[in-house]
Structure I
Amino acid sequence: MDINMKYLGKPFLELIKSKRFTNSQSKMWIFTGQTGLGKSFETARTFIPNGFKLGNNLIMLTYPQTEVFDRSNLIQIQNECVKLGISVMVTSDAYEAMEYLDQGQKVFFYSSHKYIIDTNGSKLLDYIENLGVKFGWCVDEPHVWTLSSKENAKDVMGSPRHVYNAIFYNQLCRMASQTPFMIGTTATTNAEHTGLISVAGTMSFEVVNTKPSLGEMLPHSAFLGITQEYQLGSVINPLDTLDIFELALTTHHEKSLRYGLRSMLIKCESLIGSNGWTTEHIIKQVLKPYYMNNPDFYFEDSIVLLTSNFKGYINLIKQGCVTIVEQTSADQSQLIRDLGNPNTPAQICIVVEKGKMGLNVHNFKTYFPFRKTDKKRSSDFNHESIPDSPIQEAGRCGRIYTGIKHSDFVKTWGYDTTEYVKSLKTDEEVSNFIEVNSMDLYHPNTDMWRKAIDVIREEVTPSKSMATAWINRIRNGK
């Protein structure tokens, strides 16, 4: 039994056979696991096909951001349904879904959360309710968008929400009263999911499964490398921010040259950020002089910018005695593929709001945030830190990477490095693998980030020393 079946698929199959599932109403069943456990894969392989096997005519999958959804899972879903003798139509259009249902077809529908609560998507929910369609709903990354009320915002999210009307949560409440098949998958359960904070609506949450130990995650995870704290200042008074950032860039590039091309994720402030670390400042005032002083590290089309305003490459072009910044637009999916392909030069990714989830780039192995956020609960909970967001952000660097393009690696070895490790012949090959698969996290000196690093170290990402011991056991035949 593979690890994702053990910790996700098996608990799910046991749940849907139980009386507590069939008799449940107004509940979302939460499945959790570290980055790399295979939550999206198991949703496609087990959750959705067995949702149809239960007799549902419609299964919906919604997600908070478009980059969260991997379209390759559509093939997996259809193939698994075929194995069960079930024919399924696939669509992301609400009207097309209703048309297929009118024809008596089973339908898998996928969309963003925003689409499902806007005009077109809400018509599909009305259709389900009015015609009594038997359905299930899978919600990806429910730690966001499912906050039950703005009154709970401080203790769940760590910040008050002055404008929040829980539209998505209320739609879930409405639909959860009509089906027990309400499933959520996330790496970071929030305080409402765990029951620390009581929900303010009619739909409750229950965490179904447990997570694997760090030892069990060794073949499926990156290893924890550098964790470097720094004093995040402002562009006017940077403290040691720029020194540590230059160290991070240099270390990143040296490792890429020595062990295999890695990608670095840089998170900037928004235009209204208090410290001025905007994308424009980082590109023109930080990266530009850095690469002018270190020309051996820079390659054309190596810097990717992914924001709501621009998606494309940032190139530094020499024109005589000056260097100008040139922008070239590109499709987001192409940029993500290039970042994850060690045969392309793309290796620096700059984001503002993206990067909290999705962005499944396997060779993201360095993370540097220019955001000074320190979320805490209220005095009712002794102002304890809330590490959920930084754990999610660091998780972008948590997937396995061996220096080989991910799709090529999976064709040979699957999503497990055990057999790959057995193929390594020399100590140098072992050392290279450990380094190329280790993630380096640079973070501000806030309580939230310190707690996040503790959780990552203790529960999420195996250390390099654990990896070394594991590999030695394999090589010694134990």
Structure II
Amino acid sequence: MADNKWTIKLDRYNAGFAPLAFIDSLTELGGGGHASVMTNTNVLNGKLTQGPGLATLTNGTQAGVVDELINFIMDKAVTSDVTYGIGNTKLFKLSSTTVASGGTPSWPRTVTNMTEGSSVIDLRGNVYYFYNTTAGAAIGKYDQSTTFTDTWGTTGMVKAPHPVATKRDIMCFGNGRYLGTYLDETETLNTTKLDFGAGNEVDDVIYSGQKWYIAVNSNITGANRSSGQIFLYDGSAIPTTLEDETGVGMQRIGFLYRLNGIIYVCYQDLSSEGFIIGYIADSQIKALGRFSGTMPNFQQKTLYKNTILFLSSSLVYSAGALVGELPFQLSQIADGGYPTTGAIAAPFGTPMIASNDASETVNYKLAKFSGYDVNSTWKSIVFPVSKGRMKGYIDDVVVLTNTLGEDARCDLTIETDQATGSSSVQQITTEGRRKHTFKSFGLAGIEDFRIALDHSNGSTSNSCSIRNIIINGHFIAD
């Protein structure tokens, strides 16, 4: 501020959500790049851009061959442009553009007695699929040619989630209260290798740094809480004892993820609203960011542009940073499709998401990121602009964008006095323009304000990307 004038600049939007945005949509805590509210907005490169839209894969609806929710998609290509997913009754073969239909063997493939598919993984050329049945569970095996063995592993299998991970010739998987192992070199399957005790459940497992990390949740009788523990196990998967453990306290773990040698953890905080993304540091969990919604599980995480993507309440979130020089951010980057989401994965580089709606005639789809979403909004934190008995008055707002293409547009409004008032709508548009200045807002003196951006009148092919916003004002007598 200088004399009676003030200037506020909004930039460096890669800050993501403000620290308290998950509990306070009118938060004042944060900086010029923080959001109090955002919907389907890409902030990873420091600019405000519409989040990616969704394009349905060929055969990717009930009119094609996806007539059930795909619960899990293998997050790697097993051969050129081929991966696999699993639903409640079927195994699916996927490419970057198409859900396979027909052929020899015929796809999708119905698995006998399967009532809930859990996970799929590749180990030394064979694909293993984990699923529940009415009375129990099983592991199937596919040689990626013509031979399926749906009951390859059944002894000791428990009806439960079945997260799975591999390293070279070893596979470790969750099996209810047990951790199961398979050593391909000796063809040794042990579905109950480690027993974590009654009331416990293995909800995720990953491999990193010569160790297996095993997330185990414990239900406590008579309480709405879970105790989450992360156990470390020898990389050989041979011993029957654990090496170490890290606890998150009376909180349930959603998933584990390894990125650049760091083990990230998503977990619930029942003492407060929302969920937490953090990382393991020695025997502690260091919190990084919080979000509200449903807690994602091991089926709902993937990697995108060096950040962890995960699903929560049918929305796609990004956690991390585009490059190591940028700070950790948490943002809501894209829509998940229909209201109920299943799997998310990026086996070919572009994330794909399975979803279904809740209508009487249920619709299903498998879609991938494509173009831009016009259902994209962003709101800054709230900035107080009163001074004693003086109120703030906005003189002008200058917006710098990319060079706008045809039909690119973003609408800007100023929400005032704890979002009880609003300015006239200003259109950030005009092909070829990069600098946009607005002076007429229909506002008198205000106590506080935030900037609100809306891309609903924009384009799905040409983005309106905001580089920075400068708000100039002065104080006036109340």
Structure III
Amino acid sequence: MTQRDAERFVRDIERRLEPLDRAILLSEWRLATGRSRDGAGRWQSRRRRLLGAPGMLESIRTYQRSEYGGLLGRRLDLLARATLESRIEQDPEIVRRRDRLQSRAAAFRPTWHGRKVNRSVVRRAFRTSADREERRRAFYAEDPVYGPMEDDLRSLVAARNDRARAFGYRSYPEFRLSFDRLSVDRLEALLRESLRRVPAEMRRRRDAFAEATGESGWYPWDIGYAQQIAGGLPESAFPADEALRAVYEGIQGWGFPRSLLRFRVDHHDIPSGGLCLAPDPPRDVRIVVHPGRGGWEDYMVLFHEVGHAVHSSSIRGPTHLLRWHEGLPGFGGFHEGIGEFFAEIAEKDAWLRTRKGLSSTQIRDYVAEHRRAPLRVIAYLAGWIQRELDLYLRPQRDPREAERRYGRSVMAFDDFTPRSFADSFYIHGPIYATSYFVATLLRPQLFESVRNDVGGEAWPNAKIGPWLTRHWFREGSAFDWLPRVREVTGRPFGTRAFNEAMR
């Protein structure tokens, strides 16, 4: 087999794969925006038939053994990843189970004060309500949809494990993490290293909450409100009708041209805070966010999602696989890290001073308190990730009892009844919670690097956008992000930058 044969082989598969990948994301967009109740199952089945054709994986590996360099070798590697994922996650039995659960989660609307509402209403009350009982009800508001799913989720988890083992992996998490050059052992070590300052921080938050409210006890439904009263910002400074313009102007402060900010933005209730989909990057990029009522949290989510969109809109890869970073395994942590990098704009005092109605004292108190926020984020993510790992690796363990122990030992909570362990991400984005954890560690490492390279203020700074485009965006999926981190920042990815920032 010659290099010309390999090029022809990959080009033919990409030509047939591209419209299927586009159809999958368009189906996910229609589901997320309420235009359809059907998931992407039928398109994923067609994708699997293409990539799962007899001898496909063997042919790819035969070409890979010739060790072609450059972009051809990279495209073969990406095609092998896509093929292996299709053989496991897009197995017909897994697709059937997953789509049924995903559709139920997407269609759910919680009942709040006697009427059906969007999730954003409940989540806002969870963060901002001074009524503790109301916050408690908000904490459990999605149990009616997720509680009945628990047995079906366990069956889906078992099916994924079985399928991964059929391809030589010890478990489904080992399969999924291998694309990021991680293992379960390495992930759990990173979790332990990042949690070292969390228990002391949670005890501090508990004491500050008691002093501020006069209320005894400390529970999961108190933690968001504690953040709000310690250094929250008034919602009036972040009106909903100005959100998109303010975010665009904030991103232009990093030197990104307005011409790049041309993507569709839809508002609809979704299980997550926001969603960015790129059916045809860089030409067709879309965002879905909650129909927000304003407030700093809504702006921060929009910065995150617009950051994803800017990333996809900046790609100039010459072929489908080299543009398709969002849909290929192994890019989740980096992808979310970029979103978190853009969300940093919303935390900077220089940007906050552009918002009308904020005093210097409010900004100072917010910035001082928010520097500690990553510890709370890490604490939340570590529990979320460990619950999912337990479902795959320790199915005999009671998820609720493990969560209760974690709440007591790490979060300093008083005894409480955990909510359902089922989660929409566990259904349609297995092991994806790890991506947000990786992103939280990656953000300070990238920010330290860009500041060292280009100098100047954190915002505005017209050199940051070109730096991101040159080092991280333009090439799309032509590189593995983990080795690139070491190359660009001068040290391997890990917890060091995060722990230094938190110290």
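No value in this document is a laboratory result; all are computed from the given coordinates. On a predicted model such as this, the values are computed, not experimentally measured, just so you know. Cβ atoms are built from the backbone, for glycine too; each structure is taken alone.
Which structure, out of I, II, III, was helix-only ellipticity at 222 nm (-39500 (n - 2.57) for each DSSP H run of 4 or more, over all residues; to 500) calculated from, if the result is 0? The partial results should precede the final answer.
Numbers: I: -9500; II: 0; III: -19000.
It traces back to II.
Ranked on mean count of other Cβ atoms within 10 Å over residues 209-216, which label among I, II, III comes first with the largest value?
II
So if we calculate distance in nm of label points 7 Å out along Cα→Cβ at positions 121 and 417 for every structure here (I, II, III), which label has the highest result?
Sorting by distance in nm of label points 7 Å out along Cα→Cβ at positions 121 and 417 in descending order puts II first.
For which of I, II, III does distance in nm of label points 7 Å out along Cα→Cβ at positions 321 and 337, calculated from the coordinates, equal 3.3?
Checking each candidate, the match is II.
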